[in-house]
Structure formats: C-alpha cells, structure tokens
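What follows draws every value from the coordinates through simple rules; no lab data is involved. This one's a predicted model, so the numbers in the text were calculated from it and none came from an experiment. Cβ atoms are built from the backbone, for glycine too; each structure is taken alone.
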Structure I
Amino acid sequence: MSNELKATREAYGEVLVELGEKYPDLIAMEADLGKSTFSIKFKEKFPDRYFDVGIAEQNLIGMASGVAKTGRTVFASTLSIFAPGRCWDQMRNTLAHSKCDVKLVTTHAGISIGKDGSSHQALEDITLLRVIPDMTVIVPCDANETKRAIRKIAETPGAFSVRLARPETALVTPADGEFEIGKGMV
C-alpha cells in the first residue's frame, strides 16, 4: 500500500485521454460537470469528440445511447446522485434494454462528498443500477483499479456503470495488472 493519495475521478479523466488516443471513435459526453468528473481532460485533447449536454442527465443517456447505436463507444459521466437518480428510466429502457455500448461513469458517490452536501449524496445508486438487466456495475477501490477497470470496459461491449468517489483515497492496489469484471481483489 502506498502513502500516495489520488481521487478515482481524477484517474478516470487521465485514462479517458489515454483511451481517446487508442480509440479514435471513442466519444465522451457529460452533463455540465466536466470539471467535477475530470472528463474535461478529454475535451482539452479531443474537443471534436466531447459533448456537454448541459444540465440534462436524461438527455445525456438518450444521446449517449443514440451515438452508441452508430457503432461508437461512448463514455458518459455525471454525478452519482443524478444517474441513476434523474434518469433511471432512460438507463433501463434506452441504454441497457437496447444493449447500447455506453460506459456510464458517475462520481461523488456515497457519503464522502464533503462540501457538496447531503442533497448530493448517492446512497441508493448501486441498488437502482443492479436491478437493471444487462447493466454491469463496477466500484473500483482506488485510482489504480479505476484505470484498469476503465481500460477493461472500453474493450468490452455492453452497458456499464462505474461508481467513483469525490475525495482522494490511498492507493491500495498495484498500478499494473489486469482487471477482471466480477472479481474483487482481496
């Protein structure tokens, strides 16, 4: 275990840029929260493949699903309280039921969101996501595992939701290695 601290959401922004270089058809979308989710890093490198839909999470899911149906892989990000909170219906019917290749990455999950306050604490998001057929839910434990998980889902077709935290956390997993969907590291 390292003494280094890093936010999982920051690792997401970094690996999204890495994947943008590897996959020229990869699209990133977000709902007016690029600075909070760190997807803004992708915009800085690939502005023509980055779409901010504004404060409209339902539209984010609908647009991401539509773009995915054209054959592109889409990473869509927002806060955990808003997806699934504001757009569960679209996530279930438009995204997962239609078997869209959308990777939803939500940040600020759980109670550790600090100054954002209790109105933005997503406690029920895992429960809401786990009952959606054909939706795979991943909760990485640190920034290293986040990068491995994001790389893995980028190459794996299907609907995914990756739940990330707001604060920096200790790095407890190795930086290298493979991520296996459905298996935790103990």
Structure II
Amino acid sequence: MLTERLRARCPSAEPIGTAYARGYKICFEKKSKKDKSGKATLMSRDSNSDKIHGLLFQINKSELGLLDRVEGKDSGYYRDDWFPVTSTENGNILSVTYIAEELVRGLSPFDWYLALIVAGAMQHELPKEYIECLRVVETTRDVNSKTIDVREEALKILKNAGTKYESVYQEIAERAK
C-alpha cells in the first residue's frame, strides 16, 4: 500500500483514492514460495460486516505484466480483474487485485513486510481502527539470507518515505518472534 514501494516496481503508479470491500478480511495465509513467510491476501467471509480497506492506484497498462510478476500471478496468486470495491470518491467500481490460490494457516509475515503495509495504510489515512488491527499482527523476524536484498530494499523504501514510516518498522520489529 505504500506509494513509494509500488512506484519502485511500477513507476507510473499514481494513488487515486481509498476503497473498501465488504465480505472480506486481510490475512497473511499465502505461503511465499521464496521464503515460506506469510504474505497478504484477501479472505472471503460470509458476513458483510467484515470489511477490508485499501488503496486504488492507476498504472500504465504497459506495466501490468511487471506488476503481475512482482505480485506473484501464476505463482500462488491469481489476478482478479473484476474485483468489486466501494471507492470513497466514486462509489461502487471494479478494480484489479491479487488473491491467493491456496491458504495455509499458521503463517506470519516478516516484520519488514508488515511495516510496508502499515506504513501504506498510514500514508493514505485509512481508518485508525483498521491500522491498529494491522499493527498488532504477529510477525516473524527475517533471518533468511535468501531475502536479504528484498528486506534491505523494503527498509530503504521505508526510510525514504519518512521518519514516521521508518519508526513503524522499528516498532513492529521489536515484537517480532
């Protein structure tokens, strides 16, 4: 959700608003094929009282293939090109999102990964209670040498986004197991 992270991957990315989807919740039950950590996905719920908040970005169509690769399309995620959301600016619209093909219970995201999500939610002023729910997700300290480049890139993006976002990582990392 952090604009700087998406722009590092898709330079044309432009935030165009916030949105929510009823009947879904965020979970970290998509198992990363690279590092085995929990990655974010949407989980369908029977209740419309569940609501997930997020951001809407516009990107050039020429970057969609690049976004597919970094989001893991056909590598554990599928792309939903017709995902209904309620935009706070434009009402009911269709969006594009990536959803895990399989859920694995008991996973935790890496501390830096959750920090990127929380920082993005803060940056775009999602509801405070939603941000607090994200902040308390149990995380794992990333000691995997295979992910050092990704972790260092994430920490650099958080630092460049500003002190308050970098401090989010420090807060989450202190609680990581």
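Here are a few things to note about the model shown:
- Ranking I, II by volume of the Cα convex hull per residue in Å³, for residues 63-158 alone, the structure that comes out highest: II
- The maximum of mean count of other Cβ atoms within 10 Å over residues 87-94 over structures I, II, that is, the highest value, falls on I.
- Source structure (of I, II) for helix-only ellipticity at 222 nm (-39500 (n - 2.57) for each DSSP H run of 4 or more, over all residues; to 500), computed value -10500: II
- For distance in nm of label points 7 Å out along Cα→Cβ at positions 23 and 143, the highest value in the series I, II is held by structure II.
- The maximum of relative contact order in percent (Cα under 8 Å, 6 or more apart) over structures I, II, that is, the highest value, falls on I.
- Comparison of I, II by mean count of other Cβ atoms within 10 Å over residues 79-86 - largest value held by: I
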